[in-house]
Structures are given as structure tokens and as C-alpha cells.
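Quick heads-up: structures coming right below.
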Structure 1
Amino acid sequence: MTTDRIRILERRIDRERRARREAEELIERKSLELYSANQRLSEANAALELRVEERTRELAIARDEALAANRAKSEFLAHMSHELRTPLNSIIGFSEIMKTEMLGPIGTLKYKSYAIDIHDSGTHLLNLINDLLDLAKIEAGRLELYEEECDVAEIIAACVHLLSEPAKRAVVTLSPRCDPALPLLRGDNGR
């Protein structure tokens, strides 16, 4: 081989060695960058896992507090309804006696009308208290409906009667309308 040819080959080998060294250095840099990025990802993942665990604990505490509050509400409603029902049953019972004039005539028709209003209002209030308890039953999935024949006209008339005095005080005119040909419906009369 000639000297020129040898020099050309040596230069080519030098270029290839330099290119190889540069490639190895690039690989080394990229490996370090990759390792560094992997470390940052691992740290971010660990931090994220800690935040998820912390949030999970917070949610568990919030769930437990909500359950405790719901239990306290249900206990309060049960206790309160019992405390309200006891005197209310007396009011309803005595107004029933007065309304039916079981112990003799009341004397004035206005008083009899008041006794009917007291009885109806007490019964309405008792139904509201029962509805509060029903709310707790609904939340617990234990509400039972009692299907019976319902006269919508009677239900509307009872509602109008109960609301007539508050409506007068509020200067509101109640105008109930019900088709007299409306048949009896099946449903829960109280609800």
C-alpha cells in the first residue's frame, strides 16, 4: 500500500474513532439525563402516592364524620318525634272529645269549629312529624307505602281547610278546582 493510501485510511479511522467517542459520550449524557429524569419521576410518584394516601385518609375521616352526623340526625329525629308526639296525641285526643261533644254539648258552634280546627291541625302536625321520620326511613331504604283508594277532592278540601286561615292572613285567595267526575285513585293517602 502506498503512503497516501495509508494516511487516508488512518484519517478515516481517526474520524470513526472520534465519531464513536462522541456517540459514546452522547450515550453517556443521555443515560445520565434518563437516569435523572427517572429519579425525578420516582420522587414525583412517591410524592403523589403520599398525597393520594393523605387524601384517602381525609376522605375516610369525612365519610366517618358524615355517617356519624347522619346517625346523630336520625337519633335526634327519633327522639324529637317521640317528645313531640306525646303532647300532640293529648291535644288530638282532647280535641276529638270536644269535636264529637263526647262529654256533652260545647255550647257555641264557633267553639266546636275551633275544636275541629285544633283536631285537624294537630293531626296535620302529627303527619308532618311522621314525614320527618319517613325521611329517615327513606334514607335507610325502609319506607313503606300504604296503597289505598284516595279521593282527591277530599284531600284538596282538607288541605284548603287547613290553609284557609294562614291564607287569609297572607291575603291569598285559595281557588281549588277538582273535576267532580274524577274517579278514586290508588295511592298513599297521606303522601
Structure 2
Amino acid sequence: MVLAAGALACEAASRFIAARFPDRPVVPDLLLEIAPFAADVRHVTAAAMVAGALLFAYYALRFAPEEIPRFAAVLGIMYLLRAAIMVLTPLAHARGGGPPAFPLFQHGMFPSGHTAAALLFAFMTDAGRAPRLHVAQFALLAIVIAALLISRGHYSIDIVGGALLAYFVDREWTNGSLFDPVKRFVGAA
């Protein structure tokens, strides 16, 4: 339920940005200026995200089925926070146009949901229960980040913002009390 709310919030924020800011600026990014550009690498991003999601689903079903509500809540909170943050920075796509790899959520750049989700998959895959899957998730995260930069899928600050968002959500869920109402709601308190 929290995950669905997060997805709907991101799509609503994306549509708001498209309607309210139709002429969003493309801004300079030093890292993108020095990195090579290959538009078709966006498909690598999509493939790495799908692989990460499938590996995480396998991990959750095989090694931690009792934690699936927590996993969904953590991802949902991340997307709810992303929706709130992304309307604050309505920039154009770093690639300056071209077809997107994902048809939804295309108007919010900061923070990167790709990076945040991939990092949360890695954080939530317990190294003690599934060490190879844990390492694989971090490898897929590296591929996602590199592919996002090379394909101009995100500005470099979007990627940093996505990583910081994932880190905040993971640490606050684990050590904080901000998400206690959600923890109680999903039975993870």
C-alpha cells in the first residue's frame, strides 16, 4: 500500500512538473561534459534495474519472506519522499530530449529514483543471508550509475541525491523513529 502510494505520488509529481513547467531548463553538468555519451546505454540502465528488482524479489521470497511488508514500505517511503522533493527542482532531462527508457515518471530528475531504488535493493539484501546476491546488487548499482551518466539519464547531482535519499530512508528506518507509524502499519515495529 505504501509502495503504491509512492508510485502514484511520483507520477502525480511528474505530471505536475510537466504541466506547470513545460519549458524546464537543461543545465550544465561538469561530469556529463567530460563523460562519454551514448544514448542507447539507457537500455543498460533499464536492464540493470530489472535485474536488480528480479534479484531482490528472489532474495525476498527465498531468504526473507517475512520481511516483504518492510521492504515494500521502505521503497514506498523513498518514492513518497522523492515525489515531494522532485517538484522543487523542475529541470529538463540531462539528455535534452530523446525517448526515455521508462515511460512514467519522466519529468522529475532530482533525486534519481533509479539510484535510490538500486541502492535500497543492495542495502536490504542481507549479506549474511545471501552474500553473493548482496555483492550482485552493489555491482548492479554501479552499472546503473555508470549507465545513467553515459546515457545522460540523470544529472550527476540527481545520482548523488538519489544515493543520499536511499541512505537516509534506510538509516532512519533502521535506527530512527520518524517512520514508526509506518512500521506499526506494516507490522515491522
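Values in this text are rule-based calculations from the coordinates and carry no lab data. Note that the structure is a prediction, hence the values are computed from the model and not measured. Cβ atoms are built from the backbone, for glycine too; each structure is taken alone.
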- Query: From which structure (1, 2) was relative contact order in percent (Cα under 8 Å, 6 or more apart) calculated, if the value obtained is 33?
  - Reply: 2
- The value -29000 for helix-only ellipticity at 222 nm (-39500 (n - 2.57) for each DSSP H run of 4 or more, over all residues; to 500) was derived from one model only; which of 1, 2 is it? 1
- Task: Work out which structure the value 0.95 belongs to, where FRET efficiency 1/(1 + (r/R0)^6) of positions 6 and 46 (r between Cβ atoms, R0 = 30 Å, to 0.05) was derived from one of 1, 2.
- Result: 2
- For mean count of other Cβ atoms within 10 Å over residues 38-45, find whichever of 1, 2 sits highest and give me its label. 2
- Message: If mean count of other Cβ atoms within 10 Å over residues 110-117 computes to 14.5, which of 1, 2 did it come from?
- Response: 1
- Message: Say we calculate volume of the Cα convex hull per residue in Å³, for residues 62-165 alone for every structure; which of 1, 2 gives the highest result?
- Response: 1
- For which of the structures 1, 2 does the calculation of Cα Rg over 2.2 N^0.38 Å return 2.60? 1
